[in-house]
1. Taking FRET efficiency 1/(1 + (r/R0)^6) of positions 96 and 136 (r between Cβ atoms, R0 = 35 Å, to 0.05) as the criterion, which structure among P, Q has the greatest value?
2. Which one of P, Q has mean count of other Cβ atoms within 10 Å over residues 72-79, as calculated from the coordinates, equal to 25.0?
3. Can you tell which of P, Q yields 26, 16, 13 when semi-axes √(5λ) of the Cα gyration tensor in Å is derived from it?
4. Can you tell which of P, Q yields -18000 when helix-only ellipticity at 222 nm (-39500 (n - 2.57) for each DSSP H run of 4 or more, over all residues; to 500) is derived from it?
5. Match the computed value 18 of relative contact order in percent (Cα under 8 Å, 6 or more apart) to one of the structures P, Q, and report its label.
Structure P
Amino acid sequence: METVEGCCLSERNATPHDSDLLEWNSLDDEKKKWLIDGIELFDNGDFWHAHESWEELWKYLKTLERPNETDAIQGIIQISALLFNYEKRKIRGVVNMASKLISKLSKIEHGIWGIDVAQLRVDLIPYIRDAASDEPKWDIDTKKIKINSQNR
């Protein structure tokens, strides 16, 4: 059985997870690894590469015709892009990603596969407010946002 940083892929704590979504154990190890690799990259502040890792999972989910899961992963990718744009001080990039991810994550109440989507939405508010202000300060540390609850 494959592991990522000592975590057995089949034993990952997959909560929070909305009950109407595809279960964690229905993903094979390759798909689980894409998600976990992206989480580790994100939690280390490597937002661009996290996005790349999750994109493979998003492409796979599209083939299953599971719109809620596909949109959830796309929304999480957009969270990563928003933080990347915040680091680059791109007002338009932050504001555009904010409006897109709100739509994509609208069907996720709590979370998916252990990603606390509800908390991530709350965590993004200061970044969006700063970027949308008349004079952004760009002084909020993007690396404070974590997906893995053990890293919070």
Structure Q
Amino acid sequence: MTRTAESGEAEAFSRAAVAVFRLNGRFTAAVDRLALSSGLSAARWQVLSAVTEESLSVSEVARRVGTTRQSVQRIADLLVRQGLAAYLDNPAHRRAKLLAATERGAAAKGEIDSCLDGLARHLCESLGGEEEVHRTAEMLRGLSGVLASVGAGDSP
């Protein structure tokens, strides 16, 4: 590969990274606005979303949402204090408790999810329909998977 092609690839991925960072900030701000009436933040909603259907350890939540265990631990402790989540015994590990949404937590998450429906409809219409949004999501998941493998040392 030539030096020009390499710099073109680097430029393309640099632009993609900046776009994804900007998108993350905008998604976070939008969810923060929607979650405000429920007394939550985007970060708390994200953690609640991870544990509404199944109880998970804090480490597992961190892996799923792509952040540090310490960040999730701080948010989990806040959710527990708010009565939106609870720690449960973990049969697989004595010290690593499981985090689970309480009924109040699941209800708060449901309120935010309902608010997100309107935003989702607007975004789908603006982006050319549901199929286009699915295609975009698949591309982002693919990029995320490749980056995860790079972090695991599977690439030069």
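1. Details: P: 1.00; Q: 0.50.
Checked P, Q; max of FRET efficiency 1/(1 + (r/R0)^6) of positions 96 and 136 (r between Cβ atoms, R0 = 35 Å, to 0.05) sits with P.
2. Values: P: 25.0; Q: 19.8.
Attributed to the structure labelled P.
3. Values: P: 26, 16, 13; Q: 32, 23, 13.
Here the read-out was taken from P.
4. Numbers: P: -18000; Q: -24000.
This value belongs to structure P.
5. Numbers: P: 27; Q: 18.
Value 18 for relative contact order in percent (Cα under 8 Å, 6 or more apart) corresponds to Q out of P, Q.
Just so you know, all these numbers are worked out from the coordinates, no wet-lab data involved. Everything quoted here is computed from the prediction, not taken from an experiment. Cβ atoms are built from the backbone, for glycine too; each structure is taken alone.
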